[in-house]
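Student: So, here come the structures, one by one.
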Structure I
Amino acid sequence: NCQSTCGPHMGPFIRLRPEEAADDDLPEFEALTGQFGLLPFWAKDRKLGRQTYNARSETASTKPSFRSAWKKGQRCVVPASSIYEPDWRSGKAMPTRITRTDGGVMAIAGLWDQWKAPDGQIVHSYTMLTINADSHPFMKAFHKPNDEKRMVVILANGLIKDWLNSSVERTSDFMQPYPADRLMVDIRPG
């Protein structure tokens, strides 16, 4: 189990370019590499990120780990070719690769933050937002029996710019399930 022995997992995320870095010659958005697992300003070290890979959209505005990023409107998109969920239908967890049926990149709604490490280094980090999936025709098949079913918020391609530019008050409007007929179990090696 890598949770206790591996260093932080790093990956890409896309955010609005900060206003102080705005330049007519630069794109409106920027891609950064950050730690997967959000680190709020008060984190003592990077280990907290092991508990903040996902943020429940229903409570992100109030949970200490996420509320600052939520209230500041620090939204991001986490690009992913696939996600993995445990399929318990056989009686034990089978890691299952899920992709979009059209083969496109998933744009997962997330939050980002930055944290100052004890050595002074600025570390960017991010989390993926999740919603309840108990009644989702596809995603309800995953996670332990009798546990609440959850899924990441996958944005339709046409909503990416809207998500990144939305007001804090409208953030919850985007917490919608991705259509079941646009997701599939991908049996190719990942």
Structure II
Amino acid sequence: MSVPELSENTPKDRWRAHVLAQRRLLDDAQRAVESSALCHVVAELAAEHPSVAAYVPVGREPGSIEMLDAMVRAGSTVLLPSAHEPGPLRWVVYTGRDSLVTAPFGLLEPSGPLLEPDAVAGCSLVLIPALAVDRRGVRLGRGAGFYDRTLDLCRPDAMLVAVVRDSEVMDRLPDEPHDRRVTHRLTPGGGLVRSGTE
């Protein structure tokens, strides 16, 4: 998808503002349909991955807590991020929605023991929040840099999956040397797609 007046030469802040404005227009019914579709695909994926790193969707991010529960039911150990200070993310094992507590940056995280950043190296599937992703695997995050510092700790063969809406798949996004590309994207309508295959 291409967006009028935005290109790979447009600053990331303008891209972020555009996507966030579009997300504010989403209604609850559409979000529920999208979440159900993502939940189904993620449950199938999790059955093939004993350890998964994921995230708790906040605001208008795609996904749901049901998505996390589906992965646990599929038999996966699910790690969720803890973002308290600059640097790579630390992790906590998800044990159910009752374990989620309010954390910095408006996030939710489990209340269990903190694991070191390199715990993500045990995960063969890493679900990553994103504002947008392009067909090459370039991901647009929120700009805090937590995932840029974390993805280098992932195992070389891990599936790095940006979770976005179908309308948030772009032809080309701004790309910087420190950006770590994702191996796949996951959307409610398109399912799982490997980067660079279109």
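Student: Looking at structures I, II, which one was helix-only ellipticity at 222 nm (-39500 (n - 2.57) for each DSSP H run of 4 or more, over all residues; to 500) calculated from, given that it came out as -1000?
Tutor: Details: I: -1000; II: -7000.
The correct label is I.
Student: Among the shown structures I, II, from which was the value 3.5 of distance in nm of label points 7 Å out along Cα→Cβ at positions 11 and 35 calculated?
Tutor: Working: I: 1.6; II: 3.5.
That value comes from structure II.
Student: For distance in nm of label points 7 Å out along Cα→Cβ at positions 67 and 131, the calculated result is 1.8, so let me know which of I, II that is. Could you put the intermediate results ahead of the total?
Tutor: Working: I: 2.4; II: 1.8.
Answer by label: II.
Student: Can you tell which of I, II yields 32, 26, 20 when Cα extents along the principal axes in Å, for residues 51-114 alone is derived from it? List each step's numbers first, then the result.
Tutor: On the way: I: 41, 29, 19; II: 32, 26, 20.
The correct label is II.
Student: Given structures I, II, which gives the highest value for FRET efficiency 1/(1 + (r/R0)^6) of positions 155 and 171 (r between Cβ atoms, R0 = 30 Å, to 0.05)? Spell out each step's value before the answer.
Tutor: Details: I: 1.00; II: 0.50.
Of structures I, II, the maximum of FRET efficiency 1/(1 + (r/R0)^6) of positions 155 and 171 (r between Cβ atoms, R0 = 30 Å, to 0.05) occurs in I.
Student: Next up: Work out which structure the value 2.3 belongs to, where distance in nm of label points 7 Å out along Cα→Cβ at positions 43 and 75 was derived from one of I, II. The partial results should precede the final answer.
Tutor: Working: I: 2.3; II: 1.6.
Considering all the candidates, the number was obtained from I.
Student: 17.5 is what came out when Kirkwood radius over Cα pairs in Å was calculated for one structure; which of I, II is it? Don't skip to the answer; put the middle values down first.
Tutor: Values: I: 17.5; II: 16.9.
The value was obtained from structure I.
No value in this document is a laboratory result; all are computed from the given coordinates. Because the structure is a prediction, the values reported are computed rather than measured. Cβ atoms are built from the backbone, for glycine too; each structure is taken alone.
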